[in-house]
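A.B. asks: These are the structures, in structure tokens.
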Structure P
């Protein structure tokens, strides 16, 4: 999953920077960015619900999805600016975070 995502980012680096680094544009551009961000978070919430070995409490899913979404976006933006860093290092770092999230013990539900 991480490899496919990085393929997309590498093929569309300009668009990636436009979506996640730039903040300009009129209302239509801002709305588009907001919709992309919302959809990314929704997808990650679904992944967190379906892939966790231990049940991730529903109250934690959306905040975790936001953290993963924006954290991964930040890492990829950093990578675009630091092309000497190997792709494997990026994949390994992101995978380490995902493994931690998906295998962490459940906390008490609200």
Structure Q
């Protein structure tokens, strides 16, 4: 999961920002999106459902899907930060559900 926070957020190869944190739904272990620090130093919300998770980037089809700083608080108040939860080694599936990594033992 920490690898996600190291990926750049890009639009057609142009870096728009980088994730600061993963936001998780209040009532279940489902990722709702990212808090993103953009190049203009503004923090914005990126919904998980519209992000294209790739090996080397979080790709966007439009910059308009980044929700502006004024509305970021709405999502921050209605979610939890993944870093505050007690997952030892979490991963996110294609549906946004957060799972605990299993050991081979």
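What follows draws every value from the coordinates through simple rules; no lab data is involved. Keep in mind the model is a prediction, meaning the values are calculated, not measured. Cβ atoms are built from the backbone, for glycine too; each structure is taken alone.
A.B. asks: Computing Cα Rg over 2.2 N^0.38 Å for each of P, Q, which one ends up highest?
C.D. replies: When Cα Rg over 2.2 N^0.38 Å is calculated for P, Q, structure P comes out on top.
A.B. asks: Suppose you compute distance in nm of label points 7 Å out along Cα→Cβ at positions 14 and 70 for every structure in P, Q: which one lands on 2.3?
C.D. replies: This figure was derived from Q.
A.B. asks: Ranked on distance in nm of label points 7 Å out along Cα→Cβ at positions 6 and 78, which label among P, Q comes first with the largest value?
C.D. replies: Q
A.B. asks: Looking at structures P, Q, which one was helix-only ellipticity at 222 nm (-39500 (n - 2.57) for each DSSP H run of 4 or more, over all residues; to 500) calculated from, given that it came out as -2500?
C.D. replies: Q
A.B. asks: From P, Q, which structure was relative contact order in percent (Cα under 8 Å, 6 or more apart) = 26 calculated on?
C.D. replies: It traces back to Q.
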